[in-house]
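Several structures are given next for inspection.
Please treat every number below as a calculation from the coordinates, not as lab data. The structure displayed is predicted, hence computed values, not measured ones. Cβ atoms are built from the backbone, for glycine too; each structure is taken alone.
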Structure 1
Amino acid sequence: MKLPKIENIGFIAAATAAIALFFYFILGFSGMLSILGIILLFIVPTYLLLDNFKLGQDEKIVFAFFIGAGVFPILAYWLGFFISFRAAIAVSFIALTASAFVLRKYKNTS
């Protein structure tokens, strides 16, 4: 199954709205925010990292979920020993997202 390209914003918005509504009706508002937070914190930075390699759209999404579910919590957990956990979550997100953009910059120059 081939997923639509990332440029198809309408499909992505509709899929995100459907996911949010499903979890809103099943788990309530806090459940919906939890799922959207997981998507934002786990999947997006890792997807941006994997976007620098020649992978299919569906492969990037699946790999981003599983890699992000391992890397992001580990990074936030260990940073949480030195700074507050809220700040560690923010620093982990910023570090992973920045590393994706740095990798894209250096990959395109070589």
Structure 2
Amino acid sequence: MLPKKKKGFRKIIIGNETYNWRFSDSIEIRPEQDQSNRLEIDLGSFDPWLYVNDPENKPEEVAPRVVTPAFIRQAIENAIRLGWTIEAKNTLLKLNYRKGLFKVSEE
């Protein structure tokens, strides 16, 4: 049985920690213990209609096309490895996912 969604968020448990995540333009992940601590993952998605008349400037296709719980687990594990502290309060870590690699966003 799938867990009930709360404000569009899905639940995932990794180790002893529970996280809530949702996907729209980017992936937003929050530890259940502190909703003010956020992780955002930019997959590089774009609107292909913006490049209909400008195909030479069209960005590369993004992957993954489907976001699965296994991908969310991988994202959380990489974020922790890159310095995301889930005990922190009022923090935001932004990661970019390109060509199979997670990197801290320079924005």
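Structures 1, 2 were shown, and distance in nm of label points 7 Å out along Cα→Cβ at positions 16 and 48 at 1.4 was computed from 1. A value of 2, 11, 22, 23, 17, 11, 7, 4, 2, 0 for P(r) over Cα pairs in 5 Å bins from 0, in percent, calculated from one of 1, 2, originates in structure 2. Taking distance in nm of label points 7 Å out along Cα→Cβ at positions 80 and 96 as the criterion, the top-ranked structure out of 1, 2 is 2, with the highest value. Computing FRET efficiency 1/(1 + (r/R0)^6) of positions 32 and 56 (r between Cβ atoms, R0 = 30 Å, to 0.05) gives 0.10 for which of 1, 2? Corresponding structure: 2. Given a value of -27000 for helix-only ellipticity at 222 nm (-39500 (n - 2.57) for each DSSP H run of 4 or more, over all residues; to 500), calculated from one of 1, 2, which structure does it belong to? Going through each structure in turn, the value belongs to 1.
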